[in-house]
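Chemist: Next up, some structures in structure tokens.
Every number in this text was worked out from the coordinates using simple rules, so none of it is lab data. Just so it is clear, the model here is predicted, and its values are computed rather than measured. Cβ atoms are built from the backbone, for glycine too; each structure is taken alone.
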Structure 1
Amino acid sequence: MPLFVIGLSGMKIYETMAGAVPGPYKNCTNVHISSVPMLLLLSFLTLFVCINGSPTIELGETTLMGLDIPTFQQEFFGGIPFAEPPLESLRLKPPIPMALSSLGSATFNATSFGPACLQFDLPLDVTSEDCLTMNVLRPAGTPANAKLPVMFWTYGGGFFSGASSTFNASVIVAQSVARGTPLIYVNFNYRLGPLGFPQGQEAENLGALNLALKDQIAALQWVQSNIGTFGGDPDKVTVFGESAGAIMTSILFLNSPIANLARAAIFESGSQATVALFTPERREVDWENFVGNVASCASLATSGNTFSCLQNASTTEIFEGILASIAEATEEFPWDPVIDGPGGLIPDLPSVLFRRRQFARLPFMAGTNLDEGTLFTPTTINSTQEIQESFVTMSSPSISLATLQESVLALLQLYPDIPALGSPFNTGNDTFGLSPQYKRAAAIGTDLDFLSQRRLWIETAANAGVPTFAYLFTQPQPELSPALGVEHGSEILFVYGAPNDTAPSSIALSRIMTDYWVSFATSLTPNDGLGVPRPEWTQFTPKNQAVIQLNGVNLTMIPDDFRAEQTNFINSNPVIWHH
């Protein structure tokens, strides 16, 4: 199993629970924010979401019946299909936009999220292949001509898990209203695992690569066509996401119509090559493992002619294949985006495209957490040899094993076996009862997969004149294991207004971060002067390479030069690392 693999964080922010509600709310659905710690007035609330008098939207000839959320003075419309169900003959094919006429001319129940897409870590009965749906959260009473800015979220989850229903943006929308810059929040589901990211030569031959990225584009196209009806402005869409969601969103900057679909972006802990990029044939064995565990298609697993059979298999069979493919994978995250060649969404390695200046020039914010690599580093690692062996899977026809090994040895020299230099950073010689090699490996993973990629991306864009803003999230996480430090994904709760501890610095930082994000989405700068008083977040430029340190007791701009020698080495020959 390789060590440095990335792309997780489908973090649950809330869940809905239907139940009887007494008194005047007897016709309401009980929505309980049950997995957010009680830090804000808006946390651990029971919301009474009334169905009588529901908000409505006329979408084509269909009336969408939404949910009124009086506690937040918001309206929710969920589970709206944006593409035809990718079933049977449409399975393993690019999404087909859903025509409004397909919703019918009657009433559509938009009072809840649609089911999550098929995945390995949820029971089959709570997921569906018919999962390509949108969700819209807006301030109550927003008229169709309001032209509010839109924040469009893509969840993470390693490309094989995650769901839009696990993110509650009520605090974001409420804070946007309170500060006088109201906006609309949108998120969606995309296909996961082998259904979203088919691997192998057959998928390439049939043009079936990176289907989940195409789902994302289809969802953004739906926003362009329909968000005006909800009171949003299709010309003011900011795309943002975390981990796999940030990776997917940043990939759209390489060769997609993103400039026609959004005006800005925010990337949390993910850049185009945070997961090393390969051509599709590299994971042929993963595709064969998947098909080999779909009962009716198992005999065709190595035939190179599997799609027709898979399109006729039952969902239960497909689900069993997904489960087995994860269990039998030689990598922790086997279903990643792939290089799909000229005309594709990833025509070449990002570093190659950066040198050619082939990328969209939209303003963006981008950052990483202090200890991104800890979550992906085995706590059992205890030797330099294990670290070296973790890189073996990065060899390829274009990068020989000998060349890779030489580069790994040079990399290791930049990360000496000194615990005080390892990750979690700033923890001295404490090894948390683990081998010192754990902190060494976690530091390498943090820089190789996250920090170096954020730097390569933002420096390339800033040198091309793109307005950019960089951050480093360093807020301590006392609720986590000390061995994880400020781990991957820990900033999400702060952005969504519900930090995971009651420290005043955490509560204050969360409000400030939400304001930075909302300010950028509504005015293309985090410094609109509205909302919570906060330091100026200066623009990252070739002459001002600085990041804002997001820390409740030390919120300040700092030079972007920490561990520069290490990331400069990584970025000096990015092709070695499939960046």
Structure 2
Amino acid sequence: MRSHYCGLLGSEHIDQDVTVCGWVDRRRDHGGVIFLDMRDREGIVQVVFDPDTGDHFKAADRVRGEYVLKIRGRVRARDAATVNPNMKTGQIEVLGKEIEILNAAETPPFQLDSHVEVGEDVRLHYRYLDLRRPQIADKLRLRAKVTSVLRRYLDEQGFLDIETPILTRATPEGARDYLVPSRTHDGKFFALPQSPQLFKQLLMVSGFDRYYQIAKCFRDEDLRADRQPEFTQIDIETSFMDDKAVMQVAENMIRNLLKEVRDVDLGDFPHMPFSEAMSRYGSDKPDLRIPLELCDVGDLMAEVEFKVFSGPAKDPKGRVAALKVPGGNDKLSRKQIDDYTKFVGIYGAKGLAYIKVNDKSDLENGLQSPIVKFLPESVRAAILERVAAENGDLIFFGADSTKVVNEALGALRCKLGEDLDLYTCEWAPLWVVDFPMFEEDSEGNWTSLHHPFTRPACTPAELAANPGEALSIAYDMVLNGTELGGGSVRIHQPDMQQAVFEVLGIGDDEAREKFGFLLDALKYGAPPHAGLAFGLDRLIMLMTGASSIRDVIAFPKTQTAACLMTDAPGVVETRQLNELNIRLRKTEAQKELEKKAAQNAGE
């Protein structure tokens, strides 16, 4: 029907006859001449209809916003006075000759231009209209280009695109599975995959050597700006490559992608051990654009009488850390400090102590803070020296369990960086390496920091003897404080896999029940293999500057995992439930309604 896309017309098409199809973005009537801004996925072009086109002029006069049209006309240069430098097609316009109204449209519930703010609930309810808006459509077009570039790169590197099952069995990967009842196997369930992890390892055992997949994954977990119940991974696995080689392939992929799509040179990717990241930044995905760092002062606080500090300082699982904000005295008001105190409370912090450094040479009167009186002058001097404080600086303190201090001050560091615009560069990539193999849960049991198929950087005997000190051969790629992807060298030998299961308290029967197929595969010549997975949605979010991954997914869910457009999840007919041998428990509200109905019937 069309010869050209609206947004791709340019000066090279002047004096050519063209046919365009699309939606009316705007209609204007200027002194008997009708201007129609026609929009399609590539952009907007101005079409002009003069009265001498007869019935076609009358048709153009009837159209309104979002009408679907087919227009034939001739491209011509705009007058110099009417050139629009803000439009890709601003140098030209189409002189309309014929118009066909393909469909009329009701007035949309919100304006579709890029200058109107619309509530997210309304946008998601009418997502098919929201997707017409340039700021959303452009993100999805970039997403399509990104996947094309990634596929080309991986194809050129010898990777094979192989699909893995969507219906599989439940596995413990850290989040709740979405379960699918089986009609043909009573009382049994499939699970939607949280990742293709086990299948891609089996592909390595099968000899496919280099695998990739742009895979749909599912996790039934609480949502936030960078999470969705269904999301997309760029999944990669290789055989006969060590961690350094896999990281180089992935690093080159992301570097080439940003250069081709955004003309961004990411430069070198520094490597940082997990322990250093947590110590300096309180996070295993630090935003290196922000120059603020945490500084341990627990040794200075261990003997002070102020138990808020001395308690955590003496606790082996506690931490006392300082966060210096250069020039913070002038930048932050008391109200802002109070607001930050509430902010760290989200992460379990009981408060946020601070010291304002007015005159560092005067330890008696030059420091302003409610806590100064609890600190001997020698401790005050040591703190100022430790954090390299200058006059005008503000020092925040965190004192609690190591987990709480890291999460609270780590989050505060990022918020200060954003609020005070402390960013020193636009892009800051990083590899975080040398992760602990395990972490303790609240009950003192060991859990995998990544997953139980990650290879430890020690022997099975060393692992069993001291699991808390074991490191894994794992690696996470971080960009601007966001974890883009992570992976590891996998366990390919049965004795090591058994050793990991034993530390995790997974007995032989449980291991056989949940992972029997993998354990069997490891017996038949499994090669050394490694891999990683990138979150495509997060990557696109960063590349487009979006504040939520919902803006880079065509049809996302809300924060309650609902689709407002289709009203999903929805009620299922009793007949379908009966076929699956499922009976629903009545809610308390339903029970109360039935009770009242019975009472009314009795009356």
Structure 3
Amino acid sequence: MGTSVSRTVVKSPSCAKQLSQQKRTVAQLSYAKIPEIKNELVKPFGKNDVLDWDLLRASITKFTDNGSLDIPLVINGERIYGKGTDRELNAQINPAKLSQELANITQANKNDVKAAIAASKLAKEKWMNTPFVDRAAIFLKAADLISTKYRYDMLAATMLGQGKNVYQAEIDAVAELIDFFRFNVKYAQELYASQPAESSPGVWNRAEYRPLEGFVYAVTPFNFTAIAGNLVGAPALMGNTVVWKPSKTAALSNYLLYTILEEAGLPKGVINFVPGEPNMVTDTVLADSEFSALHFTGSTSVFKSLYKRISDNVANDTYRDFPRIVGETGGKNFHLVHPSASVLHSALSTLRGAFEYQGQKCSATSRAYVASSIWEDFKNILTEATNSFKPLNTSSADGLRGFMGPVIHEESFNKIAKAIDSIKDDPELELITGGRYDKSQGFFIEPTVVKTTNPEHPFLKNEFFGPLLTVHVYDDIDYASILTTIDSTNGYGLTGSVFAKDRDAIRLAEEKLRYTAGNFYINDKSTGAVVAQQWFGGARASGTNDKAGSGNILSRFVSVRNVKENFFEITDFKYPSNYQ
């Protein structure tokens, strides 16, 4: 932490204007081709990766041995701390060690939110007129800083604050975050290069990809640091300015990310960091006439509420434009295991899909449909493997190599615990393994597998967002009909997988489940989409399916203007058909 931004000292307004004009002019002297973009390699943190482990431990110590960090608001580049003011403070604790306070987060008041909106408007014109090469360079540099200088700090902040193990944090807060920043630059350049296919003689047609006219509101989740980076980074790269409300349980990693963007050269006011009470922040933002887009990841119910409020405001002529609404929400993701499937592979893949990061991925496997002929073998493999580990403090010395950590907070813990308690009184449910939980030290819930005889049971419909997997065993001859059941059981449409060697079974599932999952996997788990490889997003109640990790999402944060320039001059108003 403690990063600082080196800025050029401008001695006079005329000098600033001259430098700005020179910057724009020089940027147009040649066409800049971006560096080759590849996916960031994921460090495995194996037994022999001694240096990686040592650097990680040092970063963890940095956050744990120096007291809790004071996290400010950042509005127009200025840090505002709550201590000594009437602003509230919110403590972020380690969900695996409840006695450990990691940060004190200043909470914005209504005037702060208004100031953040004003700062976004003030920074807009200069930022949108900043050449693309300069905007792109900021995000490319931020990616390199994360890959090198801040890699282990990003890992430590995400592991401590969000309860991830090192591998899950490496995939998220390093590799995926870097990939978003780098590939978005590639996608933006491709978007700008997409121009009208035809121009008549004497005419030049061109397309201009303007940023949206107002400001963007980014509401980011706790479970992926990379998603936070993409929710603010994608619109900013395209010339928009952003009001960012981070999750209160991810503020530590999110603030570190903000400081890295500053070090990479992000100008003040382009992204304004405003943690605060969600309803108040949102009410203030949505009331502003220049609100132009919502970029959201979170629960389906919250997204629906925001969608309605924005729509109501549109009907009431609150806004100058029709705001863009981009959202990725929940899922009730499935694994379908055909009789021809590899039992070992499908069972272990189901374990990973259900229990990696404690099932706190919107893509996590939370329902499985297994053919009766292989159920016993599948159950034995799944149960034995699941019983081989338990949730640990994966940022502590004794749990650093652990597979699974805590759930994020007490509300989540209580929700899942209540569902587990209901199993014993439900004749349609059978506990297969797990079922214990304990919050005396941290929010720990054992990986739990339950079997239901009812293909319409609420456990197959409701999203628990935790380590609770529900299995329904179907008769082999009912494979075709179980596809209909999977499609109709709930309203989500995010991810799903089919496991089979029989190509006819795979083909039937792919066709019948066409709208059941925006990301569909064949003989692979329902989680783990990689930027540029599997574009991520779902429809139905799972969101607007704008596909993060692809160029599609960038088009939502631009408003295209077409320009026609004519080089011929007319000498008569009549067309040939007007003459006798």
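Chemist: Given a value of 33, 28, 20 for semi-axes √(5λ) of the Cα gyration tensor in Å, for residues 116-459 alone, calculated from one of 1, 2, 3, which structure does it belong to?
Modeler: This value belongs to structure 1.
Chemist: Then there is this: Taking percent of Cα pairs over 37 Å apart from the coordinates of each of 1, 2, 3, which one would give 53?
Modeler: Going label by label, the one that fits is 2.
Chemist: Work out mean count of other Cβ atoms within 10 Å over residues 140-147 for each of structures 1, 2, 3, then name the structure with the largest result.
Modeler: Values: 1: 13.1; 2: 16.0; 3: 20.9.
Top value of mean count of other Cβ atoms within 10 Å over residues 140-147, among 1, 2, 3, belongs to structure 3.
Chemist: One of 1, 2, 3 was used to calculate volume of the Cα convex hull per residue in Å³, for residues 292-395 alone, giving 141; which?
Modeler: Going through each structure in turn, the value belongs to 3.
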